[in-house]
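Just so you know, all these numbers are worked out from the coordinates, no wet-lab data involved. All figures in this text were calculated on a predicted structure; none of them were measured in a lab. Cβ atoms are built from the backbone, for glycine too; each structure is taken alone.
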Structure P
Amino acid sequence: MKQASDVYRLVFEKANQAIYVIQDAKFIFANQKTLDISGYSEEELVEKPFIDLVHPEDRELVQTRHRRRLDGEPLPAVYPHRILDATGRVRWLEINVTAISWRGRPAALCLAEDVTERMAAEEALRASEERFRTFADYTYDWEEWIAPDNSYVYVSPSCERITGIPPEEFMANRDILLKIIHPDDLKAYFWHRIHCFESREPGHLDFRIITRTRETRWISHNCQPVFGKDSAWLGRRASNRDFTVRKHLIRDLEKAINEVKTLRGFIPICSQCKKIRDDQGYWQQVEQYIHEHSDARFTHGLCPECAHHLYPELFDESGNL
């Protein structure tokens, strides 16, 4: 019996987890790992109310759970909380608590693991994800990350401003973009996607979409491959910019240039009255025709020859006014 007791004590002392017993709100038993984590000696620890080691912001939670557990309420056995060690440093513990009877009275047997580094890493990851999401969510263009299986990893909220479709619908349906691309541009988009996924090279394509309100918009699409650790391919990142207004401006400019260019060809003009025949067969004054086919405007006056012909009385014998 004594030999078995010695074995249990050896296991208890050499365990890589903190093991301790709380009774009457104090430590009555603690192994070496508990002392290592807390930074207190056994003598210092047994004199302290256990709640004094708990971080002030977590004390109400820990104390309430401890009391309710000893009262027999069913509670989750495992949960994390913070402590302050002997140097005042904050440490995170993940504890597994069981209500027991110690020498005939209620007590709590606690197994605890120091998870400070893990919690710090998780917090750093959360902060990193928050920075990424804040940056991506507030971009003006419609940003997206497409996985190797063509599902969406991320779609920015700007997609709704451009397409009328919220990001949640894109995330739930990986083929939704194909349904809103203009039919005349769908084939070009298919070939673009196949090429980019197979070559894993950056790509660009201009195409039209039909929004939820049936408006046609032009999209300037730029994409590039995404790689993770060890050069693992994680899909493609794409940026979609609505350039409908610019597209229309370019179209109007090209139309204006083409209209101006028509003035450089053969223009039918009357040899007597100098009127010009337009595309509909009507004869117009030359200034009216040029006005309709360019941005030129006219002011009217008299050249010297016409003035002398119409108003000879205004000129002397030398031809001067």
Structure Q
Amino acid sequence: LAAADKYLQSDDGEKYQHHHLQTGKANVALAAALLCSLREDMQQAGDYFERILDLDASKSERVLESWGFQLLVHDDADQAVEIFTRAAAVEGGSRKHVINYFLAGAAVVNKDFDIATAAAKTAAEIGKGNPRLRSRYPWVLYQQKAYGDSQIEYQKILDQFDNQHGNPAIRDAMKDIRMSMSNVALQQKQIGDAIEYLEQVLDEFPDDIGALNDLGYLWADENQHLNRSLAMLLKAVAAQPENQAYRDSLGWVYYRLGDYEQAQEQIELAIEKGDGDADAVILDHLADTLLKLNQRRKAEELWQKAVKQLEDGGDKRLLNSIQEKLNAN
């Protein structure tokens, strides 16, 4: 970085105006910005990104897109929204579809759904022939809990693209859309539909680990096809042994099968994979398991911890269920 600063601050007189020299300095500034991003120094990275814009305005759209993306990766959604908004405003830009796609994502993180909705609609309109870009709008609706509208918009994309079987990118997008539609159906307690979408994914992509986990967990939760569920979840965990959600799913099917010791082992491993952190669902699963193992006090401690998580805008159904268990025990 010291060498980059020295080069960028050098006084080249009239040569400084030479296009090739400006381009060289812009490239050095870009390398320095990305290096700062790797070091998680986003303030200094921002200084270098601004320097690139000063050196070569023709690169503004790409530079702002890269800057916004780095901010998003480093969990600075506030500034990412600001930078993506600047990028989207570049006149004559050729990447407005991609930039608005990212802008919508950053705005959702910020809970700024007006910006997210507008950006997602813009991305979908410009990229109307791209199902991946089109899917951003129903995803934003899902994040707003507008599940019915989300379902309708996802279905429109399926209707338009699902008969295109020769394009691997489109097939992959259809898979992800079905996975999303399963989640939408699940939020509306349409369990049969949620299962059906996952079965459709596995018909076409039988080794998709995410779908194996999701369907295995749903079957376990519904107390259906438990041996098939176990086989699917063992496969998912073998593929991604560090995945907290997959470990919890495996523990839950062991619980449904009545193997409470294995259930405890896997769910505790799931919590370990999250560095000791777990959401209310995992805590509830472990508490249910411990209750079966006659460890009532530990179970109640976990339920109380889950309640604290859920009281601040969490899943009301789960909250009510846990409170009923506490009152009953």
Original post:
Which structure, out of P, Q, was FRET efficiency 1/(1 + (r/R0)^6) of positions 43 and 91 (r between Cβ atoms, R0 = 25 Å, to 0.05) derived from, given a value of 0.35?
Top reply: Q
**OP:** Taking 17.0 as the value of mean count of other Cβ atoms within 10 Å over residues 203-210 derived from one of the structures shown (P, Q), identify that structure.
**Re:** P
Original post:
One of P, Q was used to compute helix-only ellipticity at 222 nm (-39500 (n - 2.57) for each DSSP H run of 4 or more, over all residues; to 500), and the answer was -12000. Which one was it?
Top reply: P
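When semi-axes √(5λ) of the Cα gyration tensor in Å, for residues 27-154 alone is computed for each of P, Q, which one produces 41, 18, 13?
The correct label is P.
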**OP:** Assuming 19.2 is mean count of other Cβ atoms within 10 Å over residues 107-114 as calculated from a single structure, say which of P, Q it is.
**Re:** P
Subject >> Identity of the structure behind 1.44 (criterion: Rg/Rh (Cα atoms, Kirkwood Rh), calculated), options P, Q >> reply: P
